[in-house]
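Okay, got some structures for you below.
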Structure 1
Amino acid sequence: MNKSIAKLFNSVLVIIFLISTKLPAQSQNLIFITKWFDNKSAAFSFSFDDGLKSHFTNVRQILNQFNFKGTFYLLPPYLTETEPTIWRYGTWPMFQTLASEGHEIGSHTLNHLYLTTLPVGDTSTQNSIIYEMYQSKKIIEQRITNQKCLTLAYPFADHNSTVDSLAKMFYESGRAVGIDANDFQLTEDSFYSLKSYPVHFSLPRNSLDDDLDELYSFMDWTESAIYNNRWAIMMVHDVVPFSELGDLVSQGIYEPISNEWFTEYCSWLKNKSDSEKVWVAPIADVIKYIRERQNSNIQLISVTDTVILFNISDNLDNEIYNFPLTCMIKVPDNWDAVYFNQNNRVDTIFTFQTDSGKFVQAWVLPDNGFVLLKSIIINSVEDKTNLPSDFVLKQNYPNPFNPTTKIRYSIPNVGTGLALSTLKVYDILGNEIATLVNEEKPAGYYEVEFNATELSSGVYFYRLQSSTFTQTKKMILMR
């Protein structure tokens, strides 16, 4: 089916539903957007200021170890092409690598000046607010080509209403400082006065134990944000091995953190993330989620015993606001497995029971077409309309990944009832790394998890062979 026919079909389908279906009043309350992505209790963001070399040599390894993504605020004139670097600053290739791994690159302006002391100026007048904001964003987007520069960190957290209004011309948010975590609901002004909290260490700092009070205090601060369903942002500058910490402290460097301290905190935060308590994401992703949620309009088109059809729009710039919202959708009590389709993004999801009935949790991208949910019976040979009609090997998710990823595939009815199926993983040289599936399978939808804990970073391939079907896809492991 070509795209024009598909669009026409979708339009006709919607018109039919609108004409033929009268929605009960209570059905308007069947779809809810969660406060935070994946229905986590709270959100947390790491932010790193100044574009320092230690962000690449130390922070990168620690964040990637726990599969966390951070936000790195750069001062473009201070980055070089190669080493030796300017003082403690990094190089462009360092932050290009971080960007390629899914970390956010943001702006700390051009020259780290007190913005409230500068004239408004324009894009060509040096030492003006607009020049500092515009030129920094322009250079970053010229050098970091795989993402837009969307968020700003005010130098010295110095800003006022004039600075904020000018930041709105170029950025989606501005990060300042404050001990309170951010609310899950933000006003437009609040987007440009985000609160972040740096760790303040007491002297002496002669041993790792000397920093334990600050570690436990920061954990308590994060725990409070989680309890209150808020968004905590951590402000960080240098991160170095403890053996190098004393030298930075003696130089008066602003609140350096040891690798050991930071690793311990990330390990604690990872446990919170894995237990569904906190969503750890770059600042830009959280900004996208909040704005989309607050601007969302849910249009429920049809609810029947077997089908739910709805649409979500937000009237935001889709080139920027392209992050999926997490939706909780109430379904009939006899639904167990659900076919999901939004703009040909197909998935099989499963229901769960609550005190209020059965629900499914789904990722829905606003302004990306109608969402169709349909009750299906997994692996049922009696109801052939619910079985896949073709072999399908889907792209693994997440990709890139570290260290686990999920691979979904479907097998149609091959006539004999069972199809001998193998799903194997290979390295770039063609060596077999793992066998994930090797058995006869009935028609149905399947999902397996691949754990690459023992493998090194690189490109890998996974191949599905079943009956006469063979397909291979590429995935990337990034540590």
Structure 2
Amino acid sequence: MVIYLTVDCAQLESGRYHTDWLNMMYPRLKLDYNLLTEDGVFFVNLSDAEAFNMKKIADEIFGEKNFLADIAWNSTKSVTNKAIISGSVTHTLVYFKSMDYFVKNRNEFRIPDDGEGFSNPDNDPRGPWKADPFQVGGVRPNQLYEIVNPNTGVSYYPNEGSSWKNEYSRFVELMNDNRIVFGTTGESGPQRKRFLFEALERGKVSKTLWDDVGTTTNGTARIKRLFGDTVFSNPKPVQLLERIIELGGSRDGIVLDFFSGSATTAEAVLKKNKEDGGNRKFILVQLPENLDDSLKTSDNDAKPVLKTAIKYLDKINRPHFLTEVGEERIRLAIKDLELDSNVGFKVFELSKSNIKKWNAEPKDLNEQFELLANNFEEGSKSIDVVYEIMLKQGLDLTYPIREIKVGDAVVYDIAFGAMFVVLGDKITSEVAGHIMKQIADEEAENSVVVLQDEKFINDSEKLNTIEQLNASGIQYNDILSI
């Protein structure tokens, strides 16, 4: 799992701006830590204005021993002439949930080798190769021996404080396998061939200076290509997020972005999946910033982009919220990348529960009973109730949902029989037969059934439904009522 944050640093208007900003970030980082899986990686991107303070609280929450690196991303090539020193990098702090996991599985956290510098001057049938040093730091007695260049007769020994990379017996094997070379002219010390196919398979270790993953200029160019205009200021380039995803390891993991902005993270996930056949999923979180309100309070530099975004949203008949820009970006990216028609996303927003709570100490008990005659909040939609139940049962919200009409009731078949939710009006025991048929057809096991208690036509029909379901193999504990 990868969690990625891009955070705006504190504004200087408040005398307590550092404290205010850190108080805002601290609970978010606690949540990040709790959400990370044991093999998870946390990235937070920010300017040098708060990098030092961020590391303090991140060390406290994630543990200083789990800190991996402070990556400097060359985010801009331009120079700010008004500045004394023009900033050109941002910081990306990287933490593991468990450094112990990384130590045991370090090869998972390599990035793809770009293949630069490989050639095949001797027409080796194994293909292009690159000459790597045959010396390593540190003295190992069994790796200190003489190597004679067969072309010149010159003897070579490791430098002081170093050793050869392998023991002598292994060196002989490498020589016989044509994996040892002596420079481009054959007249130098020993080097070892590293073939391109090996490099591509193994990947390479990332460095802490990233100047090869694009800049915000590239991010803006991508936005203009998708939207036809600049609808977002200083977006991250897709290449940057791809690099972060590559470091995250698993091709089947979840990438979570808590400040998703223009949804670059989503496009990067979609692009990587297309390239390597992965099945990564993304979760984007973004406050629904009202662009009309932002336009009123923004400075003159920001107004043109906000006006362009509002104009674009008007063209596609969408409300003026930043989240709408992100959603449209994902749709446009899916189309531009020519992805399969089954690739998509779902949108949820934070809301109060759809299910009424029982008040244990009401002023008027009769009024409380009347309120619970319908145990759903006014205006609740059935599908919203289904998703809330899925959340409470710990089911993935991306699971498929199928609706089956049974009279005035609806049976929602979730994830091919993993769970059934029965909602509607005038529910009868007829729903049990449909549920049992679906379980048999889909060969489902350990199904859970949730029944809307007060919508059965009578208690007898409800009890009959429960008994039929239990007789078919569903445990009483897995038959729930709301």
The value 5.4 for distance in nm of label points 7 Å out along Cα→Cβ at positions 138 and 442 was derived from one model only; which of 1, 2 is it? 2
The value 13 for relative contact order in percent (Cα under 8 Å, 6 or more apart) was derived from one model only; which of 1, 2 is it? 1
For structures 1, 2, which has the highest computed value of distance in nm of label points 7 Å out along Cα→Cβ at positions 242 and 314? 1
Once mean projected area of the Cα convex hull in nm² is calculated for all of 1, 2, which comes out largest? 2
Tell me which of 1, 2 gives 1.11 when you compute Rg/Rh (Cα atoms, Kirkwood Rh), for residues 50-113 alone. 2
Structure (1, 2) behind the derived value 13.1 of mean count of other Cβ atoms within 10 Å over residues 290-297: 2
Output -7000 (helix-only ellipticity at 222 nm (-39500 (n - 2.57) for each DSSP H run of 4 or more, over all residues; to 500), calculated) maps, among 1, 2, to structure 1
Ranked by distance in nm of label points 7 Å out along Cα→Cβ at positions 186 and 258, the structure on top of 1, 2 with the greatest value is 2
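No lab work stands behind these numbers, since they all come straight from the coordinates. Because the structure is predicted, anything quoted here is derived from the model rather than measured. Cβ atoms are built from the backbone, for glycine too; each structure is taken alone.
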